[in-house]
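None of the figures in this text is laboratory data; all of them are computed from the coordinates on show. What you see is a predicted model; the values in this text were computed from it and never measured. Cβ atoms are built from the backbone, for glycine too; each structure is taken alone.
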Structure P
Amino acid sequence: MDELTKTYRDWILDQRIEGCTLEPQGDGKINLKSDLANGEINFYDINGSTVVELRLERADDGESCFFLHFELEELDRAKSLFGEMVEAFEDLGEKQARHILLCCTCGITTTFFANKLNEAAKTMEIEYDFCAKSIEEAKVAGGEYTAVLLAPQVGHKRKELVEALPDTLVLELPGSMFGSYDAVAGVRFVVDAVTGARLAAKSDLRMARDFDHSKRVLAISYVIRSDESTLSYRVLDKGVDALQGMLVRSHFDIYVLYDLAATLKVAGYPLESFDAVGVAMPGTIDKGVVVQMDEGAADFDIAAKLSKKWRVPVRVDNNAVAAAAGCYISQNDWDDVAFHAQAIGVAECDEGLVIGGLVRAGKAGFAGNLGYLASNFSLSMDLEEAAWRYDGTRELVARYLEATICTVAPEAIFVWCDLVTDMEELREELLKNLPASAIPELIPVADYDGLTLLGELSLCLQGIDE
């Protein structure tokens, strides 16, 4: 064990964390134990460098709540990452019980079922608690709950609740469960839905077109949000899906990409073993350079920086451009496709284009920046209000798609939008301004990240040329 590793290990053992103990092991590993979680700090010597693994799992069900690899190079950063693991542990105490709101028209008819759900959860030893409120109360207080569960008689209000509670999981309870008061099935239904929303599902999207699959390639999708950033990755090794996963951070920085390199090294996929790496991320990307649109901001050649760091060819694309490539590659019906992404509460959009089987990023990577047109749209409400409302977002998406249809007329448009999932209603909105013959196939997208990774893999394989 080198001096830096020994210093870091000794520092960890000197830490005092309320409610848990740190136990050194003979092989250098450190175990973290408590009533809430069990964890490990492992040190791997890989080709002369130390890779640290921080792992934390809930004690009750073994669910991973923190998992990270990083190469030990800077002590201050290593201490900071251990601090993030401690924060995840401390959050467990607050998040141990998950609160579910069950609601109907007035809240009275659901109180009995909520009580039965609580009894069932207690018997099943699942840390969920249920309470009942009316729909109107749910619009105000629903954001405080892990999920809002709608009784069948108010299931038609789901879109309205999603609009009012954009950060809360809204579910409609199946009528068979509610009608029979099957509380055990009801608890399982909610647990499965919450778990599915919380965990990163492995994408099963596949390439429908022929490629040279003799290469080992890595696709990375980086999504930046106000509260956290997620990095998803997928390894294709000679045509075989070899590895998929996700890293989560509280903020954006390039170090998470370096941490991914450490994760892959531990898994037996060092970066230098890849034929190509593709990174999809937000922003205007011009030949691997993140173009800063703000006055005075410097451009960032992220592709060159990563290629030098990893000693492997790296390409960088906008998320929506990569997703458009994924839309093209996942089917054989259309060669001219567009991908449109509209997030809840955001008036701007992201679009990507593939025309004639070729990705079209345009001059300076500017194609798809339709947000600049939004102030000129004629909407029935204020632009910012429209971004939060179902009917307003439908109008907004339609105006963006009209611009795309009138300029490049794709055969199909894939639409990712949590508020607008009914493509027939979107089509009706388009018919207000466009002839029916001009409207392309409209396909709803559920797995934006999966399409992005698939598209980035195909771009790495050079199946689609820019």
Structure Q
Amino acid sequence: MSGLAAGIRLAMFGRDVLILERHNAPGGLNSFYSFDGRKFDVGLHAVTNYVEKGVKGTPLGKLFRQLRIRREEFGLCPQLGSRVAFPGIDLRFTNDFEVLQSEVARQFPGQIDNFRRLVHGIDAHDPFELEGKELSAREIVSGYITDPLLQDMLFCPLMYYGSARQMDMDFGQFAIMFNSIYREGFARPFDGVRRIIRVLLTRYRELDGKRIMKCGVSKILTSKGRLSALLLDNGNTITADHVLSSIGRVETERLCQDLPPDTGHSNIGQLSFVETINILNRQPAELGWEDTIVFFNDHERFIYARSEELVDPRSGVICFPNNYAYPAERKLPEGVFRVTCLADFRAWSALPEKEYKAAKKFWHDRLAHKAMEFLKPVSQQQLDDCTIYQDMFTPRTVKKYTGHLGGAVYGAPEKSKNGHTHLKNLYLCGTDQGFLGIIGAMLSGISMANYHILSKP
């Protein structure tokens, strides 16, 4: 998404742009695949930063202005309502921030003033300062919110949707995610991520942007502190005045001929996920499942760290793509029930193929059972009877289709906010520049194109 947005922004100003994509479908971490006549989103649970038409000064509005895309082209439909579910306590939230504030006041009456102070503290912080230092969100938030349970409940969605750090996140990233999830909100196009990709590709083609699919970069050639050329997977060599890389910080560094092959070892992300998908022959609401997204945790404290086993089922995300406010005349033809949990890339990668398939089957069933602990009760037999298709991805899948070392969905824990690398004309955008989520990724591409290329004579 960041590369597509950067390409559009540069082409708008007459630059000759080429996008290189190693796979046969665009989108990177937020793409889709087709199997048995069905199309599946990967990555996308929700588009964050949703605001109603006419709301000024928001990331969503900036995105549309910078790319000159009409809001209606994305076809965004708001969520029905989500919640954070911990043992014995829920916090509901919608795209109306007052709902979350009232929930905090109801469930944590002694913390509501502290919560409001936190909101003011977020407003006083500039999370988009590209030269800003990284700060511990845990430390700063604990200075406002004194109840550990409320701290964990607020962090759970933000970490699952945007933290590359174990047990913590940069406060700037916390502020971005807090605003994008709690103060703005979730939405989804009826056709899922395919619609967003289609709009971006159409805009890029209109501007005469060029693409090469199924051809990545195998080596970055360097000379005198600059990128001199790119050696492609097909053996060709190309040159460019500027190159933006969205493949990740360590992954980019390891392509550079002037750096050791093990560069960035300590900065490889440790956080990966598994996700199960059940396709149902009825709408989730018919089973009493009316939430859009549920972030759950069943442990005394919320542990956001690399799993010590294949999967850590103590916390996760339940997603129902059906439960958005689609136009009255439209509804998804089948029910979709997705469950995401933390997982260990190394453990999954070590499995022989037969054991790998058996582990997928075991964890698919177990995670469906775990998720139902936080939903209106449905028997295993009922779920089996209405399930007509199943699929699952693991950290091995993430590595295969994104190239991210360690299957790290959110990339390296140490980001490059300003997008700089050690080469003067090579810059980072996307995950390891630091803006996460679909809207964040596109804004990253735009910001890096503006900051490093369009601002220069």
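Structures P, Q were shown, and Cα extents along the principal axes in Å at 62, 53, 46 was computed from Q. I have 0.15 for FRET efficiency 1/(1 + (r/R0)^6) of positions 64 and 376 (r between Cβ atoms, R0 = 35 Å, to 0.05), calculated from one of the structures P, Q. Which structure is it? It must be structure P, since only it matches. Comparing mean count of other Cβ atoms within 10 Å over residues 208-215 across structures P, Q, which is largest? Largest one: structure Q. Match the computed value 20.1 of mean count of other Cβ atoms within 10 Å over residues 128-135 to one of the structures P, Q, and report its label. Traced to structure P.
Here distance in nm of label points 7 Å out along Cα→Cβ at positions 144 and 248 has been calculated and equals 2.3, so which of P, Q was it run on? Source structure for this number: P.
With relative contact order in percent (Cα under 8 Å, 6 or more apart) computed over the structures P, Q, the top value is the one for Q, the highest of the group. A value of 45, 37, 26 for Cα extents along the principal axes in Å, for residues 48-167 alone, calculated from one of P, Q, originates in structure Q.
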